[in-house]
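*Asks:* Okay, got some structures for you below.
No value in this document is a laboratory result; all are computed from the given coordinates. Values in this document were obtained by computation on a predicted structure and should not be read as measured data. Cβ atoms are built from the backbone, for glycine too; each structure is taken alone.
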Structure P
Amino acid sequence: MKRQPFLTLILIIMLCSFLGSCGSLFFFSRYEAQARREARAKGWGEPTEIGDAIPFFLLVGTTIGFFTGVAAGSFWYVKVKASEKEIQHII
């Protein structure tokens, strides 16, 4: 089976984007818990608008993950292409 570095590049970008969105949801859950504790401590009751921040957290996390994936994947892709040229040059 032939190597397909471009497909692997796409998979790296997708994986980093997914990990970024998962990380953003983790940070959102911590943010939500802290906001609820503070609201209860001040006697304000349950905050209702806190769920409005979910799309923002997802957007930021996915964007950071995407660009991290592009950087890491591009570095890997260039490395693979350079090694292929070296192998062809030796042969």
Structure Q
Amino acid sequence: MVSYQVPQCRECKSPLTVVEHHIHEYMRQIRPSGKADKPFKGSFRHYTNEILKCEKCGQRYLARRDELGRFLRGKKITRPIGALKL
């Protein structure tokens, strides 16, 4: 069995960190003026996706996992994260 190594950035060889994108929902009443009131109810949903990011150079990669659930570096992300279809 091959020992696990923390994924590293292809660009600068620094260790990568995991970025989790979470969804927080807040409900707000609409005032007669048309503006939103203060939130009265909030909820949280588990993360929608994970990416790996280099804190040194800012490069981002798709996050993959092996059969033991450990993180592996995926393909380099070359477009804005909002345009990414996972």
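*Asks:* Given structures P, Q, which gives the highest value for relative contact order in percent (Cα under 8 Å, 6 or more apart)? If you can, show how the numbers build up before the last one.
*Replies:* Working: P: 48; Q: 25.
The structure with the largest value is P.
*Asks:* When FRET efficiency 1/(1 + (r/R0)^6) of positions 28 and 68 (r between Cβ atoms, R0 = 35 Å, to 0.05) is calculated, the result is 0.25; to which of the structures P, Q does this value belong?
*Replies:* Source structure: Q.
*Asks:* Using the calculated result -30000 for helix-only ellipticity at 222 nm (-39500 (n - 2.57) for each DSSP H run of 4 or more, over all residues; to 500), pick out the matching structure from P, Q. Spell out each step's value before the answer.
*Replies:* On the way: P: -30000; Q: 0.
Structure of origin is P.
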